[in-house]
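Heads up, there are several structures right after this.
Each value in this text was obtained by applying a stated rule to the coordinates, not by laboratory testing. Given the structure is predicted, the values throughout are model-derived calculations rather than measurements. Cβ atoms are built from the backbone, for glycine too; each structure is taken alone.
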Structure I
Amino acid sequence: MSTFKTLFKQTFIYGLATVLPRMLSFLLVPLYTTKGVLSSVADYGKVSIIFSYFVIFNVVLAYGMETAFFRFFNKEDDKIKVIGTSTISLIVTSLGFFVLALVFQNQIAHFIDIDVKYINLVIWILLLDALVIIPFAWLRATQQPTRYAVIKILNVAINLGLNVFFLLALKNLAANDSIFESIYKPNFEISYIFIANLIASGVTLLLMFRFYTKIKYVFNSALWKSMFRYAFPILIAGVAFSINETFDRILLKELLPEDIAETQIGMYAACYKIALFMALFAAAYKLGIEPFFFSHAKSENPQKNYARILEFFVAFGSVILLTVVVFVDVLKPLIVRSEVYWEAMWIVPIILIANFCLGIYYNLSVWYKITDRTKFGAYISVFGAIVTLAINILFIKTYGYKASAIATLIAYATMMFLSYYFGKKYYPIPYNLKKIGLYFGLSIGFSIVSFYYFRENYMVGIALLIAFLGIVCFSEKDQIKQLLKR
């Protein structure tokens with residue numbers, strides 16, 4: 001059980017550090033959706049579209065090298081060579097992208113129909129974020145969760161603070177002080193959002209710059225080829241994941257009538273954030289378990305531990321799902337401040353369940369990472385992306401953002417089942433399907449009943465939640481007692 005205590009400790013620290021950056025978009029929703037901060041719902045739609053491209057390009061610039069770093073750092077005896085090779089690789093590709101993107105920024109802006117002034121800021125942010133990928137991976141690989149967390153949290157604090165300053169305080173300060181008047185620009189809100197991001201990313205790189213002064217710049221071409229062969233399928237999987245996660249906003253913009261597209265995207269993106277609770281939990285768990293999977297791959301009977309980890313995940317995830325669904329209308333005005341966005345609340349349970357499936361997929365993906373069959377991760381993710389694209393393209397014109405939500409759920413559920421099917425063949429893990437299926441099925445069933453049939457009827461919702469908690473506590477009473485022991 002000490003193994004699980006270590007896992008939970010690392011998951012909490014890494015989770016906090018990872019959840020907060022992702023939580024930033026969640027924390028900023030109340031600010032962006034407050035009347036008068038952004039000009040319209042459509043402006044929030046524009047921001048969401050740009051951040052969709054952010055996700056895709058972040059994946060491309062990382063090209064799976066972070067996961068390859070973990071694999072080879074634990075696999076190779078010469079760790080200095082692994083650090084140097086991966087670092088040089090990221091520096092060269094990041095600077096190459098930066099130069100090309102600046103040269104062709106006008107063409108890029110025209111192609112994706114986004115103002116070039118935003119593209120310029122995005123290019124700088126992408127460069128700065130790419131240059132801290134390996135330094136952060138090194139902190140995780142060398143078991144420095146506290147430093148990792150502090151820097152990540154500081155990034156969030158700076159970004160959040162500057163957003164509040166630029167969007168709320170600066171206008172009032174400019175009216176009374178000539179210094180602030182010189183830096184304030186009216187109707188500049190979207191640019192201020194990306195300037196805040198740029199400054200936060202710059203400070204983060206400065207804090208991580210010590211890594212670049214300490215390492216030995218040793219590049220081994222044979223090792224790089226091995227790392228890239230391992231990483232390339234992860235790149236393909238990552239691009240496919242980003243399509244599943246964000247490309248629906250881009251498709252909504254392209255397929256809906258121009259006069260309503262950005263407004264629909266703004267409502268969809270705002271309500272999507274309410275479902276972020278599950279996505280944050282899944283992301284935190286993924287960061288905690290990924291180094292754990294690799295470091296325990298050679299231990300005695302690792303499959304048994306992997307099976308128990310999935311049980312814990314599904315138990316916790318089920319409780320999160322049902323709790324958020326029962327109290328979603330209490331949370332709604334706290335997160336999405338303006339009622340003009342609430343039309344899209346229908347999607348919240350769908351996206352919560354979709355992210356629950358994605359979290360289970362993260363856990364199931366251990367088999368292809370441990371056995372170096374990362375190409376299966378690419379195959380599965382690409383298939384999920386095809387499902388996402390097909391459903392969106394076929395049904396957006398008829399059902400709008402509802403089609404996008406359902407596409408996300410079907411894609412992640414399909415990926416989950418495919419990973420289980422292939423994992424059972426190539427790296428059998430003794431999952432307790434009866435218990436996992438009980439938690440998963442009951443939580444989804446109770447959530448559907450609570451939201452779509454008894455919404456805001458808290459007597460029914462709370463009764464369902466208590467009943468489910470009772471089932472989980474009874475089933476896991478022995479494990480809970482052991483975890484609580486000092």
Structure II
Amino acid sequence: MSDLFENPIAGINEPEFSVSEISNAIKRLIEDEFSYVRIRGEIGRVSLPRSGHVYLDLKDEKSVIAGVIWKGVADKLITRPEEGMEVIARGRVTTFGGQSKYQIIIDDLRPAGVGALMAMLEKRKKQFQAEGVFNPEHKMPLPYLPEIIGVVTSPSGAVIRDILHRLADRFPRKVVLWPAAVQGENCAKEVSAAIEGFNSLAKKNPLIAPDLIIVARGGGSIEDLWGFNEELVVRSAFKSTIPLISAIGHETDTTLLDYVADVRVPTPSAAAEIAVPVRHELLAAIDNNEARLSRAVSQILSNRSQRLLDFSRSLPRVFGLLEGPTQRLDSISTRLPSSLSSTVRLKKSRLLEISTGIKPISLSMRLENSRGKFDLQAKQLENLFGHYIDLRKQTLSSFFSRIESLSLKRDIQREHKNLKDLSLRLKKAYSFRIKDLGTKLKSIDRLRETLGYRQTLDRGYAVIRSSDSVITDKSKTLHLTDLVIEFRDGDLPVRKVKG
């Protein structure tokens with residue numbers, strides 16, 4: 001040990017070390033004694049600096065030991081460390097000379113049994129509830145008939161086959177499968193990536209993006225389903241702008257994804273059933289609505305026509321309005337001559353009575369004077385009566401014109417306008433519906449051309465047929481003589497000669 005002494009002092013036998021030498025010696029001693037250990041304890045303080053490393057405390061009722069999880073290991077952990085979680089940590093014990101403390105470098109961290117998982121699940125559930133992640137106002141309604149359905153599940157399991165089978169029975173739809181691990185350490189990352197991928201596709205290319213997402217897997221233990229309880233999956237489902245159905249496990253299995261999803265169903269088959277209606281029932285409903293619409297339009301037109309007819313019948317006849325005044329005018333005209341004659345006779349008789357004692361000359365003078373007055377009065381009376389007749393005629397003509405132009409025409413024009421407006425609205429509604437259906441048909445045809453096999457022919461592939469059947473196996477061509485090869489620019493007949 002003499003090489004450790006820098007300045008030996010006479011009379012002192014204890015060796016002298018530097019701080020780093022002592023620290024390194026303790027470090028080697030601890031690492032040799034505790035090269036790899038498993039520690040069970042409760043997680044205390046958790047620190048997550050920007051570097052990506054995780055610093056935490058493991059404690060029990062008497063002691064505390066510091067722990068470090070380096071970034072590369074933290075990214076691969078199935079269970080994210082949370083305060084209060086009971087875990088089993090595996091790693092090597094070492095020291096940190098900069099602070100004169102010992103610590104464990106953790107390589108793996110797992111919950112300590114089902115009880116710990118349930119406690120952590122309940123804690124996360126309360127946290128998300130406090131944030132309002134599970135609130136009903138965030139739920140989106142499912143589309144009535146989605147064009148494309150995105151499914152997040154394992155491509156090799158029975159779940160995808162069950163979903164496809166139920167969709168084919170009820171209402172065939174386009175299905176886009178996003179393969180993802182449904183258990184294990186990669187489950188949460190791949191499921192979260194699938195949900196975010198579908199939402200990203202909706203922004204970049206809405207034509208092929210799904211209208212509905214189904215996250216599904218079969219039943220299992222809480223450990224098997226734990227990936228669907230991870231915060232990463234819950235956050236991705238909460239941010240999704242596409243309606244999401246959770247079909248995890250069996251009816252008794254519940255995960256945090258079930259709470260945040262827009263709809264939760266007990267099985268993957270139930271997810272397919274709730275995603276689409278029954279096709280023949282929908283067709284029957286459409287036919288019924290079409291018949292009801294036709295009957296309603298016919299009824300409206302019939303009611304409008306009947307109302308117009310009723311209005312026209314309720315108006316008075318023009319000649320009926322003039323019958324009374326005309327008859328009164330004729331009666332007056334008939335009585336006037338006789339009335340005038342009677343008046344003249346009375347006047348003459350009165351004149352004779354008065355003229356009995358009058359001299360012929362005086363009588364002649366008075367007679368001439370009276371005749372002049374009579375002629376004047378008769379002329380005035382004739383003019384006055386003619387003026388009265390003309391005035392009555394003008395009044396009747398004005399009354400007739402006013403009835404015809406203001407009342408009858410106005411009502412008829414109003415009803416004609418209402419009928420014309422109703423016809424234009426009906427015509428616009430049918431034109432808009434036809435245009436909307438045409439747009440959808442063009443969109444579907446473009447999608448058909450995009451997904452069709454003829455795009456593959458442009459890349460140098462060919463299709464072999466026989467009698468309108470596609471040949472996919474070499475063995476089938478041995479018994480066939482007439483073959484047709486379809487290239488990008490046309491068909492090429494090939495005739496085999498039997499040997």
Structure III
Amino acid sequence: MTVTRRAALPLLSILLVVSAFSTARAADSRDDQLNRLLGLALRSPFMRQAAIRLIDRIGPRVAGTPNGSHAEELAAEIFREAGVPLVRQEAVNVPLWQVHRASLALVKPTNFSPPVVPLANSASTPPQGLLLRLVDAGYGTPQEIAALGDAARGAALLVRTGVPAGQQWLHRSQKYDAAAAAGAAAFLYTPAGLDRPPRSGTVTLSGAPGPIPALSIPATTGAWLARLAAAGAGPEVRVTLLADRIPATAYNIVADLPGRDSSEVVLACAHLDSWDQGQGAGDNGTGTIVLWQAARTLVEQGLRPRRTIRFVSFTGEELGLLGSGAYVRDHGAQLESIRAVVNLDMVGEPTGFATMLQPQAAPLLADLAEHLAGFGLATDVPDRPGLYSDHQPFLLAGVPVLVLRSQLPAAVGAAYHSARDTFDLLDLGQQQRAAAVTAALLWRLANADPLPTVRLDPKVVREELEAAGIEVRSVAGHPEAGH
């Protein structure tokens with residue numbers, strides 16, 4: 001995710017560029033098809049209407065909750081309204097995490113109780129809570145926690161978001177695991193920047209319960225506790241978290257635009273679920289509405305692709321890639337047919353394309369970027385792997401993954417997983433342009449002859465990830481693949 005702001009091209013200028021392309025390349029039917037797609041996507045009101053129905057009328061949509069079910073019903077309805085001919089739902093088992101009580105109280109050297117956000121899948125405390133020493137663990141890297149030695153044992157560890165400059169990024173679950181392994185009794189997660197809100201999130205990425213309680217706390221509270229610890233005031237806190245994990249069923253919504261060759265599939269996906277603090281606008285309302293608009297556009301242009309284009313609104317991504325993990329597990333025998341996966345997670349102004357361990361596909365994507373020059377797309381095509389979104393189970397199974405690069409405004413990136421993640425932050429013009437580029441990308445992938453993607457040996461994928469310093473961890477139902 002990149003969150004720096006980029007100057008947005010006005011809609012009229014994009015349409016003029018599209019018109020110019022049509023005139024200059026009228027003899028090229030392939031380009032004519034792309035230009036028609038762009039025009040349809042940019043003029044369509046479909047995406048904005050869908051955004052209102054998803055973000056304002058449903059809002060928070062945790063997988064397994066009533067709101068989550070409403071969002072899944074909406075996704076199926078939207079695909080049908082878009083005209084996608086084959087729409088189905090596939091059940092996914094998810095843990096519904098219900099919180100009954102969550103609090104943090106500073107009891108020494110003074111008394112204060114800040115607001116808190118419990119982190120999903122962490123352990124409950126006794127009803128009276130746990131009275132604990134507070135120990136500052138910095139960013140919570142394994143090195144910082146190891147340096148605490150015995151001081152970490154039995155303590156509430158204060159851990160900041162982010163990592164020290166120059167170090168490999170760590171998911172919160174990696175910090176949580178390091179804290180638990182060091183014998184900590186609780187995990188307190190606080191933003192590194194005072195302007196950032198406390199965030200929701202899960203502390204395990206396998207769907208399993210964690211061993212210690214975890215709370216997300218305000219940045220100002222974290223800074224205060226850190227000052228008390230640094231001054232030798234010996235801060236003590238009472239951590240209370242009472243929650244249940246209840247088995248629930250959620251659904252992936254799968255929609256197929258059949259191709260002339262049903263043996264090959266291009267799969268585009270976006271996770272539908274969100275956390276419960278805000279409206280899930282940036283994460284992942286943006287990717288969801290881009291997916292839906294791309295589906296609408298590809299149907300509306302009226303041509304049948306060579307390969308089947310499959311659109312999937314995945315459930316349970318926030319709980320640990322549960323929907324995409326289940327899809328890869330349940331469709332293992334059909335994975336060979338998937339020639340490319342394009343995952344849309346927090347999508348802003350389109351800036352270009354990338355690949356994940358598929359460098360031979362770069363020329364095709366660079367050519368498309370040149371054709372779409374009116375969008376200001378970069379023509380370089382980086383090739384680097386990454387994890388922690390719904391492409392991950394596919395990548396680890398060796399399925400080719402390609403990427404739409406984009407930029408979101410800083411305010412949207414700062415708001416994800418928090419109460420600030422609301423419709424008000426979005427500039428839907430960015431998603432409209434991203435949907436146009438996504439439709440063009442999917443159409444090119446579905447019709448390229450040949451499509452230069454290759455199925456990879458999962459062992460090679462793991463080796464490449466490890467060489468890049470990216471830790472591979474297990475996902476629910478797929479321990480060999482890892483999240």
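Of the structures labelled I, II, III, which one yields -10000 when helix-only ellipticity at 222 nm (-39500 (n - 2.57) for each DSSP H run of 4 or more, over all residues; to 500) is computed from its coordinates? The partial results should precede the final answer.
Details: I: -28000; II: -17500; III: -10000.
Of the options listed, only III reproduces it.
When semi-axes √(5λ) of the Cα gyration tensor in Å, for residues 122-161 alone is computed across structures I, II, III, the figure 20, 15, 4 traces back to I.
Given a value of 3.4 for distance in nm of label points 7 Å out along Cα→Cβ at positions 98 and 234, calculated from one of I, II, III, which structure does it belong to?
Numbers: I: 2.3; II: 3.4; III: 4.2.
Only one of I, II, III returns 3.4 for distance in nm of label points 7 Å out along Cα→Cβ at positions 98 and 234, namely II.
In terms of distance in nm of label points 7 Å out along Cα→Cβ at positions 210 and 378, which of structures I, II, III is highest? Once distance in nm of label points 7 Å out along Cα→Cβ at positions 210 and 378 is worked out for each structure, II has the highest.
To test your reading of the models, identify which of I, II, III gives 77, 44, 42 for Cα extents along the principal axes in Å when calculated. Numbers along the way, then the final one.
Details: I: 67, 63, 47; II: 200, 96, 45; III: 77, 44, 42.
Derived from the structure labelled III.
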